Every structure is written in C-alpha cells, then in structure tokens.
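Derivation of every value follows stated rules applied to the coordinates shown; laboratory data play no part. Here the structure is a predicted model, which is why all the values come from computation and not from measurement. Cβ atoms are built from the backbone, for glycine too; each structure is taken alone.
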Structure P
Amino acid sequence: MRLTVQSDYALRLLMYVGAHADRLCTIAEVAQTHGISAAHLMKVTHRLGQLGYLETVRGRGGGMRLARPPERIGLGDVLRDLEPDFHLVECHATGSTCVLTGHCRLTGILDAALQRFLQHLDHYTLADLLPAGTPSLFPPFPIKAAS
C-alpha cells in the first residue's frame, strides 16, 4: 500500500502549520522548507481548508493556520478524507475482473489488515507528531519584512 502524494503533502503541511501555531504560515515557506511544488501544495491547502483542517486568510499578510486544535485532528481521519480509495488489490475495486472474486480468502485477510492500519492511525492525532516544546520540528523560517 502506498499513500498518495496529496496525503503525504497534507500531513507535512499540517505538521508545519501545527509547529508554528503562533502565526500564519504561507504556502511559499512550507514549499521551500520541504522542497515541494508550491502549486501542488496550494491544491492540498485548498482541500484541507474545505475539509475543516485549515483556516486560510487571503490577501497581503495572509496565510494559514489550523482550524482546530492539533489534538482534534486524527491521523486516520485525515487519510480517510484525502485518499481516493484503499484498494490494496484489484478485487477491492468495483468492476473487478479477477476470476477468484468471491472465492478467495486473500480479500478478507487484506481487508482486516487495512482496517487494523486505519485503527492504529486512529490512536494518533496531529498533536502526537508535533514537538513537545523546543527545538521546533522545523527551523524558524525567515519572515521578510514588508517593504
């Protein structure tokens, strides 16, 4: 199983914003810190805002912050909200053409493994990923003074 890039970026973004809860964070600084595409990160930010994980502030001096406390952002919930599916093998998808569908024990085993994976993540929140003080998970990003 492999998570999508969107889920990977979303978790990194939430961790960064959560580690800098004292201010608004920008897409540019998160992109630069992680070395990822700002354009792709913009899409992820928009989606996390729609889902209620981030609050975004538009305009000059804008940015983003967590929309709820990190203790209320479950890792399992984030992945369930972002992943398009959890089809580990073809037979999990609608319209499977596998000749073993309905007669194979592997499907049940993989279903149980997936459920345990998600249940394990349900024991953790964003707060569990954040540093318990200093030093921060991410180095301070130099904020440019307004000209």
Structure Q
Amino acid sequence: MRKFLVVLDDSHECLNAMRYAAMRAAHTGGGVLILSVIPPDEFNHWVGVGDIMREEARERIHAHFDVFAKWMRDRQKVDPELAIREGEAVTEILGQIRDDPEIGVLVLGAGSGKGGPGPLVTQLVKSSGALPVPITIVSGEMSKERLEAIT
C-alpha cells in the first residue's frame, strides 16, 4: 500500500497537510503515516530533566496525533500510523522515507506569512531533486472546500 508521509508539528499549515494526505489516501486506497520529529536541542539538560522533557514531548505528540487520527478515521475512513523520531527534522524525514519503502509521497504544509513557506519546505525543496519520493506542498491558506475539490 502506498503511504502519504505527513509531518506533524505545531505550525498552522500542518492542518491542511494532514487534511490533504488523508483525503488523497481515502480517494486512492492509500495510507497515512504521520511523522513527528523531536529536535535534539530540546533535551540539552541534565539527564533526569531531559528524560522527563522527552516523555512530555512524546505525550504532546500522542495527544495531537489522537485528534488527527480520530478525524481521519471518522471522516476519511483512513487509519493513520504514527512515527516519532528524534534529531534534525530533514535528516529524520529522509530516514523515515528510507526506512519505509511503502512511502510514496511526502506531504508538507507551506506557510504564507512573511517567513515564507517555512524552514522545512525550504530545506526539502532545495534537495528535492535527490529525494526518492515526490513532494506535495499544500498551502496553509487553502480552504477545506478547495482541498476537497482537488483531492
């Protein structure tokens, strides 16, 4: 089964990327793999404090995943998977793609503010010629209706 890999983060545009991935998976008989990457600099504390912070980060990720997963199951009839990795975002995204041969498309949400599309989109587009899968970039400003129309 072909999977749509979508990155879960705290950005506004992440929501549209999730919607797009779920709708495309539902319409094509595919699956969704939600990846959340915990940056390494979050745990540069004493060992005990770092372990507690790591566990809290994982709990937050699971809580966010549960919300998206419920919507995907209820509305799109897609049962997503969750992967959590620690490290630099681009490195871990590429690692996930390398580790899971069923991933067929990387779906990213793009911001529309002064900061541009976002650091993740910017970094991955620069190396897109060497990626083993295509990237779909979804505007964070796109309406639900437009997303439904194009998926």
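Comparison across structures P, Q (criterion: distance in nm of label points 7 Å out along Cα→Cβ at positions 35 and 131) gives the highest value for P. Largest in volume of the Cα convex hull per residue in Å³ among the labelled structures P, Q is structure P.
Comparing structures P, Q by relative contact order in percent (Cα under 8 Å, 6 or more apart), which one has the largest value?
Structure Q gives the largest value of relative contact order in percent (Cα under 8 Å, 6 or more apart) among P, Q.
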